[in-house]
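Asker: In structure tokens below, several structures.
Nothing in this text is a laboratory measurement; each read-out follows from the coordinates by a stated rule. These numbers were taken from a predicted model, which means no experiment stands behind them. Cβ atoms are built from the backbone, for glycine too; each structure is taken alone.
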Structure I
Amino acid sequence: GDEAVIHPEGRVDPAADMETIETELVYADLEAAERRHGRVVREARGGDKAAIAEEAWLAAVIEALQRGAPARTVPVPDAAPAALRNLSPLTGKPVLYVANVDEGDDVVPPVVAEHAAAVGAAAVAVSSRIEAELSELDDDESALMRDALGVGETGLDRVVRGAFDLLELIAFFTAGEDKPAQSWHLRRGRTAWHAAGSIHSDIQRGFVRAEVIGWQELVDAGGYAAARDRGVLRLEGRDYPIADGDVLTVKFTP
């Protein structure tokens with residue numbers, strides 16, 4: 001541990017830290033769920049089917065929270081799809097633990113990894129000391145120091161990648177000879193048609209086809225003209241599943 005980093009409890013105990021945070025979130029959700037339950041009960045008495053389903057779900061959420069279990073462990077009923085949004089519980093959200101590790105270490109401590117796996121969360125390791133030192137260097141010096149330490153990516157990149165994996169997101173790009181590259185995110189497994197909708201609803205509505213190439217292939221080719229000469233640009237239909245790192249040019253009718 002880093003003695004310069006002072007813990008408010010005067011000790012280094014990641015298991016206790018995670019338990020403290022989770023307990024505070026559970027108590028906050030329990031208070032909110034009980035308030036929401038009181039309002040929904042009155043609506044359910046009127047016979048509203050969605051309210052009846054939401055009331056039963058809230059009762060199950062309250063019971064889970066009282067046991068210390070997060071709200072995300074209680075499935076949302078099909079009859080009340082808005083129930084989760086109506087409550088917006090803190091413990092209903094995906095969790096990514098970021099473990100502050102020693103210099104040169106990029107492995108999540110077992111106690112953090114095991115706890116994350118047990119509660120359906122994810123975890124990444126970041127050395128805050130290394131990141132602080134690297135932030136004071138220019139890009140070239142930072143890259144050299146990372147190579148010397150065997151640290152392949154920045155702490156921020158590691159956290160972003162962990163969050164994308166947890167949320168089942170991928171990144172795709174739009175770019176052109178006369179347009180700057182732009183990054184977009186999309187749920188893993190979504191199609192070119194969904195990607196078009198992320199860019200603009202008009203593009204999705206008039207979707208015809210998409211010109212697709214992986215970003216590394218585009219870089220290796222040196223641009224679109226060379227990529228066309230190499231035959232690595234592909235034409236895909238609306239049902240093409242977007243891959244992480246794809247570069248898209250969507251053809252559409254206005």
Structure II
Amino acid sequence: IKLAYFDQMRENLDLNMKAMDFVSGGREHIDIDGKSKHIIGYLRQFLFTGKQAMAPIRMFSGGEKNRLMLAKILSQPANLLILDEPTNDLDVETLELLEEMLVDYTGTLILISHDRTFLNNVVGSTVVMDGDGVINQYAGGYDDYLIQKQDSLNEKKAKTAPKIKPKSKPDSKKLSYKQQQELKQLPDKIEKTETEIGEIQLQLSDPEFFQKPESQDALIRLARLEADLERYYEKWSELE
């Protein structure tokens with residue numbers, strides 16, 4: 001395995017180095033997919049002018065530094081890319097360029113990002129920490145994950161939801177007083193939990209929400225609520 005890693009903290013950037021030397025290691029030509037390319041020509045693919053290619057990295061903006069790091073990583077003969085928040089500070093044109101390059105990438109890509117649209121356009125599967133130490137993999141991008149998660153939740157609800165029989169009442173005589181009270185409270189708990197889940201999912205439908213500090217808390221809260229809802233339905237089925 002040949003690994004290339006994008007670090008959003010840019011810790012391996014030497015700000016006094018020329019951009020072209022940072023990418024090429026001081027060489028005028030680099031090998032890209034078995035073909036030799038002049039370093040300035042290669043950097044033009046990443047929207048750098050010849051003047052920028054020869055400038056020290058300290059002159060660059062945050063977005064330009066990220067673009068330069070991506071140029072270096074994608075020039076390496078790696079078959080495994082790990083990109084940690086690569087879209088930070090990127091303009092729309094650079095973002096579209098990155099999406100195009102990653103879609104054409106033939107190796108394995110591990111991508112960490114809060115940009116839902118970017119994930120939807122690039123990835124083939126999504127790995128999600130669903131809470132309680134559970135990690136699941138879903139086919140497709142982030143929106144595909146939400147659909148599959150909701151389908152799974154609906155399926156579990158359908159299996160565990162009590163069947164209502166006309167003109168019949170549950171035999172509460174077999175339940176203890178505590179169990180009867182618990183059964184009585186479950187519909188309200190389920191309704192409140194489903195309402196809060198819907199509110200959080202509405203927040204998560206806005207890509208800009210992931211730029212806010214509270215987005216992580218919302219994801220954790222959503223996972224806990226979904227686990228609670230599943231537990232409530234299982235308890236209802238048990239008591240019924």
Structure III
Amino acid sequence: MIITSLDNGKLVACRKLADKKYRRKEGRYLVEGERLVADAIRHGAKVTNIFVKESVADKFATSYPDADVVADRAFDTLCDTVTTQGIVVVVEQAELPLAAPCGNSLVLDGLQDPGNVGTLIRTAAACGFTDVYAVGSVDLYSPKVLRSAMSAHFCVKLHQSDDIEAVFGVLDGALKVCADMGGKNVFDVKFDGKVALIVGNEGNGISDFTRRNADITVALPMANNFESLNASVAGSVVMYQIFAGKGN
């Protein structure tokens with residue numbers, strides 16, 4: 001049976017997941033697009049609902065035989081993108097309570113740009129970081145963050161908090177490295193043991209608490225009198241230096 005009504009209960013609940021507070025309350029989020037959906041399932045994400053667009057339903061019939069087929073007009077109301085790929089799923093958040101990282105970790109200290117956050121999560125996964133802690137940052141499960149991260153959500157452990165002190169508490173034993181102007185040249189630093197890299201807000205940089213409690217502050221050398229780089233670029237360069245410094 002094809003779902004045609006905009007007032008269908010499943011669709012109403014799905015649309016509500018566009019709201020950050022509702023996502024947090026329900027512990028669920030939307031994944032949109034053929035590749036992201038396939039990656040979510042491949043990595044064992046718990047999918048609770050699958051919706052496919054009527055006009056392309058045949059394309060997904062074999063891979064997702066239990067999907068709900070939704071009339072095109074109704075389906076488009078579920079999507080964050082203008083041009084959809086015809087598939088949306090609801091996934092339960094695998095977000096964990098604050099706990100010590102298993103390996104290297106990334107701390108997002110007040111980042112607000114979804115593109116930056118998604119890129120940093122993606123780089124963290126590529127560099128073998130095991131945990132990402134978002135403190136006072138944009139919601140890790142917003143559609144734009146998910147698209148920018150390109151499936152990295154399913155490769156690292158995600159933690160969200162508004163308490164930077166609590167996050168530092170679980171990082172005990174890790175070298176807390178702060179990326180900020182005026183720090184030591186990152187290429188002169190040797191990284192041993194477990195490392196927690198803290199990247200600060202796009203405009204204001206790291207918080208005062210982080211500045212006071214980090215073990216070391218590192219910076220990137222720059223030519224032509226440049227003082228800073230985009231947060232995701234700078235954070236990614238430092239993560240790769242940490243990754244390379246461990247013999248990878």
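Asker: For the read-out Rg and Dmax of the Cα atoms in Å, for residues 184-223 alone, a value of 12.1, 41 was computed from one structure; give its label from I, II, III. Mind dumping the intermediate values first?
Answerer: Working: I: 11.9, 33; II: 12.1, 41; III: 11.3, 31.
Clearly, the read-out refers to II.
Asker: Also, I was wondering about something else. Supply the structure label, taken from I, II, III, corresponding to distance in nm of label points 7 Å out along Cα→Cβ at positions 120 and 152 with the calculated value 3.0.
Answerer: Details: I: 3.0; II: 2.1; III: 1.0.
Of the structures listed, the value fits I.
Asker: A value of -9000 was derived for helix-only ellipticity at 222 nm (-39500 (n - 2.57) for each DSSP H run of 4 or more, over all residues; to 500); which structure in I, II, III was it taken from? Walk me through the intermediate numbers first.
Answerer: Working: I: -14500; II: -16500; III: -9000.
Label of the originating structure: III.
Asker: On Kirkwood radius over Cα pairs in Å, which of the structures labelled I, II, III is highest? Walk me through the numbers before you get to the answer.
Answerer: Values: I: 22.3; II: 21.5; III: 19.2.
Largest one: structure I.
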